Structure 1
Amino acid sequence: MNFLTRHINRQELSIVWASLFIMVTGNFSFFGRVFDIYPLSLANTPFLASVFVLFFAATLFVLNLIVFSRAGKWVLAFVLFASAAAAYFMDTYGAMIDADMLTNMLQTNASETLDLLSWPLVLRLAFLGILPAWLMVRYSKPNRGFWVGARSKAWLALLSLILMACAIAPLTSHYATFFRAHKSVRFYANPTFYIYSVIKLGREIVKDNSPMPLAATATDSKIVSQGGPHKLTILVVGETARADHFSLNGYPRNTNPELEKIGVLSLKNMWSCGTATAVSVPCMFSDLHQGDFDIGEAKNRENALDVLKRLGVQVLWRDNNSDSKAVALRIEFQDYKKSPPNTHCDSECRDVGMLVGLQDYINKHANKDILIVLHQMGNHGPAYYKRYPKQFEKFTPVCKTNELAQCSQAQIINAYDNAILYTDHFLAKVIDLLKANDDKYATTMAYLSDHGESLGENGLYLHGAPYAFAPDAQKHVPAVLWFGKNNRYSIDQFKRFEDKRFSQDDLFCALLMGFDVETSECKVDQLGTER
């Protein structure tokens, strides 16, 4: 302590105390996962102690880089508050605060934010976020003079590096295994990982907002008419649905009673491009594939909807979610998240409201091929019990709180499955609308969820885990097809593909080919191939 008071000045002492406070109060998820790998025992005690020292020193080093001048106390106050918030979502839902998760947070609307509010969150933010942040602003003082501060920061940086070296050096073999075999654990390190994610996201935002011309896609595309009536296709973009909770895919509960009566084709081996709406939705409409997908680049490229519009197809996007994630920037967009125009609103506006007035729209464009995209609220969590009208509460008892850890897994699944049941009803209504137009159009309904959801397996809830480490529950998604009587395609033709592996990468070409578009970018034999 004498060394600290002699060589480390006032602002850097604040960094030390803030780092220690966050390590003790904000890293239950991180150390919980470390203890799962290395249970507390006499043999593991040296390594566990060194992990605490290593990540404490890393926190010191990072905060020492970003906290300086008279604004330093405000930066530390923000970090204390943000760390309390990050700890809550990691502890409660198993969330990892990476750049994609931060993008989701920035794009979340007011109603989705309200779904996350709870008294445990408020109390945690009050006592472990706002209170320490206020104490930091009240009592932390800047250094006396530039050189005093510079010398103090240099000492703290050196001390941090020495501590990290001392923690790793005696146990290098342990750390080689820890970092190589358990990469996902470090995503829970608070605050170092979310600070890294903020910096990464900031760089992406700067890059995305740099003026760039719109890049043309499928420039050689053209519609090769096959004859017959105009095409009317409704593509339903689902939200947070899991393939293994569709009875069409073998789930023992009958969550798809209406679709099973109608007769549809379920593509049982469909995989998402991402684990969050902000990634999956733009990716599924882009010609960029999952392995090289970049949100900023996709925003400045024509997507499948742009290409179809350029070729004369009438394209409409109706949204009962947050928005189109920049997919519908250049096509007609209608917001159905509020009333009016959505006339089916109770505690919230229902997906079926997106169908109101749609027949008038179809009639207005009777002499054109039409593509309508309906973006669902679907199974958006954690308040699954809000996602369906009361008459669809078939599976009981249900979890009626956003604090999922307070419910049994059975209650969570009941609420989630009821929301799937409502999606089944909504899709049946979409097909009813298409059937009413079957004599005039070649009709098609396609449904594809954006990503899946964790429902408490291995302590994980919701979605948004880094793709490489995400469980299949967040990536294996349902996809359903229905064809009208005038369609040159049929369920029987596609039946042989129901178990073939497809991904959202295939949607770009599937949409174009569905409207008889020929382009060198799309070949039938490429659909469903591994990329």
Structure 2
Amino acid sequence: MPDTLQQLLRTRADGDTPAVKFGDDVWTWREHIADARRQAAALIALADAARPLHVGALLGNSPDMLTALAAAGLGGYVLCGINTTRRGEALARDIARVDTQILLTDAAHRRLLDGLDLPGVTVLDTSGAHWAQLLAQAPDLAPHRECTPDDTFMMIFTSGTSGEPKAVEVPHSTVLFAGSALVQRYGLDSRDTCYLAMPLFHSNAVYAGWSVAVGAGAAMAPASFSASSFLPDIRRYGATYMNYVGKPLAYILATPEQPGDADNPLRVAFGNEAADRDIEAFGRRFGCTVWDGFGSTETAVIITRPDDCPPGSIGQGFPGVAIYNPETLTECAAARFDAHGALLNAEAATGELVNTSGSGLFRGYYNDPAATGERMRGGIYWSGDLAYRDEQGWIYLAGRTGDWMRVDGENLTAAPIERILLRLPEVAVVAVYPVPDEHVGDQVMAAMVLQDGAELTPAGFAEFIAAQPDLSPKARPRYVWIAEELPSTATNKILKRELIARGTDPRGRSLWEWSGQDYRPAR
């Protein structure tokens, strides 16, 4: 088994099976690796040897991005994934934070740089004549370094759902570990095609998509995520494996079901953060196996989800994974449930997911010792995710640390309420979050996107709520917003801070309020 991505990519150099499928074009592994070697050589020749060789990639899901990934691995320099949804000064800050020396972009994204001050950054447009000339004049590849497993392969920014994105230093070993585990688990090889529709600047696509294809010698089909294009793409490219993060399964399931949906080549969908309902429905509708686990860019807390995982749980943690009270720095009590499945001791059992044995695969945030120190308080890794664990060790997510709500003197968290609301067949996506109470503390608000063509009335929602035996009366949503869409990151994670900022103003939207007896249009 190779020790680095550099070594693994070299083993693909003589392969004549497909490596990249894009539109009507197909490149073999031999051609793909040759392109990547040429790119790496050109960038190394252009770079200032006195500065860190950090190459930014402001590119979409395209063959150019795949080549940039492989070139960084072969060339032994650091690729910095730049979020294509960032704008203005926020984008400039990201580029500067990771000490970008060379920035690759293309015609579709070049305009995002207009008017930005990027001192010391050489911008190269991969769709331009100058780029073609650089590649044509590239020398033979002499790697920037022969990599070790702990050398940084990539800088990947966190999603930014709870604050400004931070750049995680991702070593070769982390990407290899993730990819090889999935290749082995699902028996993937060169006959497979991996559908890569999650943003390739983010960890999910790199860990659970790109690294899987490289490890298996499988083909890669890069695409921009679209619920309506999903099934045609799967059939067009013969995709047998896909990765996801956030809510894409829910968005796909919200499209009208057709009798022949299961007639497709997809065997496995692997990802994070899908609801139990969506996992089951997606597997049934499209005739595949869906495996959902817990994951983060930092990879410091590892949790696996076996076949006998109970509903609602994300699985059981590796040694060191625990639930801690961040104030007392002690382990939380085991969760206890009533006969209906309601959590009886939420305040005592709910705490932050931690790794008590250290940082795991996390190497820190680049140029951000304060944020790294905050994550590693007292030698423990603090994930920022709320959870509780039962006496058998099954872990249940409760939201992010910002999802605490204080309702009538009782502490509540968002995720358990969201799991209950997703029992409504009319609902595709839901987000629960706190809004200020008019007197003291918080009230619960729920924003919901309905399935295509579905209808939901205030009376129907009230009837559903009344029938849920595990929903505490204090957890009943005071406000309900029926939305067309919810603000989200490029990785399909809902931006609750934007929902919270909008508050309970009913203007321009369908908003209901609980009156104490029923739901009525808010005023």
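Structure above, values below:
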item: Label whose coordinates, when distance in nm of label points 7 Å out along Cα→Cβ at positions 28 and 348 is calculated, return 6.7 (choices 1, 2); result: 2
item: Ranking 1, 2 by volume of the Cα convex hull per residue in Å³, the structure that comes out highest; result: 1
item: Answer label among 1, 2 for the case where helix-only ellipticity at 222 nm (-39500 (n - 2.57) for each DSSP H run of 4 or more, over all residues; to 500), calculated from the coordinates, equals -13500; result: 1
item: Relative contact order in percent (Cα under 8 Å, 6 or more apart) from the coordinates reads 10; which among 1, 2; result: 2
item: Comparison of 1, 2 - label where mean count of other Cβ atoms within 10 Å over residues 164-171 is highest; result: 2
item: Computed 20, 32, 19, 21, 8, 0 for P(r) over Cα pairs in 10 Å bins from 0, in percent, for residues 356-403 alone - originating structure among 1, 2; result: 1
item: Ranking 1, 2 by distance in nm of label points 7 Å out along Cα→Cβ at positions 60 and 92, the structure that comes out highest; result: 1
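Values quoted throughout were computed directly from the atomic coordinates according to the rules given, and no laboratory measurement underlies them. This structure is a prediction, so every number in the text was calculated from the model and none was measured. Cβ atoms are built from the backbone, for glycine too; each structure is taken alone.
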